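Novice: Take a look at the structures listed below.
Values in this text are rule-based calculations from the coordinates and carry no lab data. Remember, predicted model here, so these are calculated numbers, not experimental data. Cβ atoms are built from the backbone, for glycine too; each structure is taken alone.
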Structure I
Amino acid sequence: MGLFIAFEIIGIIGMVQGFGSALVTQVWGGNWQLMNWALEWQPVSGIAIGVLGLVVASIGWAGQKRRKTS
């Protein structure tokens, strides 16, 4: 159970970092400090990290749901 919660937390952080950096860079022309290394590859890198975070969080959600039903 704890592993699935960790997947959820890591996935949500990835989604916020990825999608947030793409949004800040493209809409406001700002600089997302934690994603500064990927500034030249935005918005593709931000979207890719956000989608990866979504996949990881989905694994956590599915694992918790499966465990509750069994």
Structure II
Amino acid sequence: MFQRLISILSFVFSMYFAYKYRYRVINAVLGRRMLRKIAVMLAMQIPFIRDKVLGSVLQFNRPQQNM
């Protein structure tokens, strides 16, 4: 019981500090070349982000698909 309480408190404190220092955490993660490449690859798989980035770079808007 006590071990579980310590685990929950540790998780809550770590989430608090991760949120409080989120920009430092993001900068530390994206400062690594391989992690930055993975983050960009994952972001470019999301259609909204891909359209925004490529649209601003190439001045190209992808036609909307009608459902």
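Novice: If mean count of other Cβ atoms within 10 Å over residues 9-16 is calculated from each of I, II, which structure is the one that comes out at 16.2?
Specialist: Traced to structure I.
Novice: To test your reading of the models, identify which of I, II gives 4, 20, 24, 17, 12, 10, 7, 4, 2, 0 for P(r) over Cα pairs in 5 Å bins from 0, in percent when calculated.
Specialist: I
Novice: Next up: Quick one: distance in nm of label points 7 Å out along Cα→Cβ at positions 17 and 57 came out at 3.7 when computed from one of I, II, so which one is it?
Specialist: Derived from the structure labelled II.
Novice: Thinking only about distance in nm of label points 7 Å out along Cα→Cβ at positions 33 and 49, which of I, II has the largest value?
Specialist: II
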